[in-house]
1. Among the shown structures P, Q, from which was the value -24000 of helix-only ellipticity at 222 nm (-39500 (n - 2.57) for each DSSP H run of 4 or more, over all residues; to 500) calculated?
2. Between P, Q, which one scores greatest on relative contact order in percent (Cα under 8 Å, 6 or more apart)?
3. From which structure (P, Q) was distance in nm of label points 7 Å out along Cα→Cβ at positions 45 and 197 calculated, if the value obtained is 2.4?
4. Work out which structure the value 2.5 belongs to, where distance in nm of label points 7 Å out along Cα→Cβ at positions 37 and 149 was derived from one of P, Q.
5. Taking Kirkwood radius over Cα pairs in Å from the coordinates of each of P, Q, which one would give 17.9?
Structure P
Amino acid sequence: MYFDTHIHLNSEMYNDDLDDVINRAHENGVNLMTVIGFDIPSSKRAIEIAETYDGVFAAVGIHPSDAKSATKDSFIQLKKMLEHPKVVALGEIGFDYYHDTTFNDIQKVVFEKQLEIAHEFEMPIVVHMRDSVQDVYDMLERKARGLKGVVHCYSGCSIMLKKFLDLGFYVGLDGPVTFKNAHSVHEIAKLIPLNRLVIETDGPYLTPTPFRGKRNEPSYVKYIAEHIAKIKEIPVEEVARITTENGKKLYRIE
């Protein structure tokens, strides 16, 4: 059994065939999924999907790229959503400096506020950090002590990897681990302890080999597991079992 711990089934790219996507996931052994919110509407949609399908859970949060849309009411709504029984995390939250660095101060305020909410609700967090690894670490080191969570789609160096592990975080690997020339990601995959690793598609993005260029979906998470198994020189069944256990511990799913 596989656990796709980070999937955006709330994306409009799944609107026309969501039932088929879920069915293909089940046919390929993906029986657990967490739908990740990135703003208030997508977080509400994540809950709707989790309510509809067995084995599907939701995370709610405001992505750093959407920080400018956050209001006081946004945080009130987040708190209400965190009380839902199928909401298992707050996220995805963090910093993103890739597209636009003109509102980094707003990103910081929104990140800090959501960390406060995570402490209040004792919720694990799903952390996004694109071109911002050091700043994310500094924030977590100062403001997230005692919280559990995952650094999503890890692409930092080995030194920073150890620092995130020392904070107690899980580490998520995605489609890039299947890319032939992604040597740095392959090295990171070797270094992540199995008991701190989770696998994620981040669909509809980051589609793994052999489907690059197409829409990603949770049934493809097995290709990520297979490549990690090759890199670590262990059976794929072991990767599937342990990463599923880790995902359940991360999100406190019985």
Structure Q
Amino acid sequence: MMVIYVLWLRQLKRYLRSRARVVGSLGQPLLFLLALGFGLGPVFRKAGEGSYLQFLAPGVVGMTVLFTAMFSGVELIWDRQFGFLKETLVAPVPRIQIMIGRTLGGATVATIQGLIVIVIALAAGFRVTRYAHLPLALAFMLLMAVMFTALGTAVASLLTDFQGFQLVMNFLVMPTFFLSGALFPLIGLPKLLAALAMLDPLSYGVDGLRAALIGASYFGMLLDFTVLCSLCIALFSVGGWLFSRIEL
């Protein structure tokens, strides 16, 4: 347990010490909130869907968690290239504990980023309509963070260079984000897009956040929670297995 705590704390300290990383990672969510939230707001309102900012904010929070969690895997490649990973893996502890510590650290950072974006969205005009469900919103963010951090760790366990990791991440992250319904309602989509959205794990995270924050849901909060928990277990298992096979 001490190894898990130390690695979790190391990830958190690494994040808090990098002010440029904190500020830079908020640029894209801020752009989406302001440019799309206010730019497409009149069009969304004319379509009879209400405030686009209210609809968009949970999707941008989900996007922030996705990007931060997935790209936390790059730290594994960094540690591998500069020797810290070797020092960690030769320690007399099970590798699964090392993987758990790294994953929880990355998930914590992703969740903090999501909470910061919620605060920014509130300042921009977003309004939470179900304050009693805020703990559920936090739970959905944590589940998404753990799930995508485990996926990022799994991918990073197979790669040894930054360029390959960036290419694979972009191939996975962008379709996951754009097909999740973060930017558009899932109701009334063409059958192909609707099927792809149902296969997208982020769809259930964004839908769960909307259900918890503004009371709007497409799949239902129970289904969202069940799918995310199942995927967390599955991806954590795959990530742990791939991490245990890393060769020094």
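1. Q
2. Going through P, Q one by one, relative contact order in percent (Cα under 8 Å, 6 or more apart) is largest in Q.
3. Q
4. Q
5. Structure of origin is P.
No lab work stands behind these numbers, since they all come straight from the coordinates. As the structure is a computational prediction, the values presented were derived from the model and not from experiment. Cβ atoms are built from the backbone, for glycine too; each structure is taken alone.
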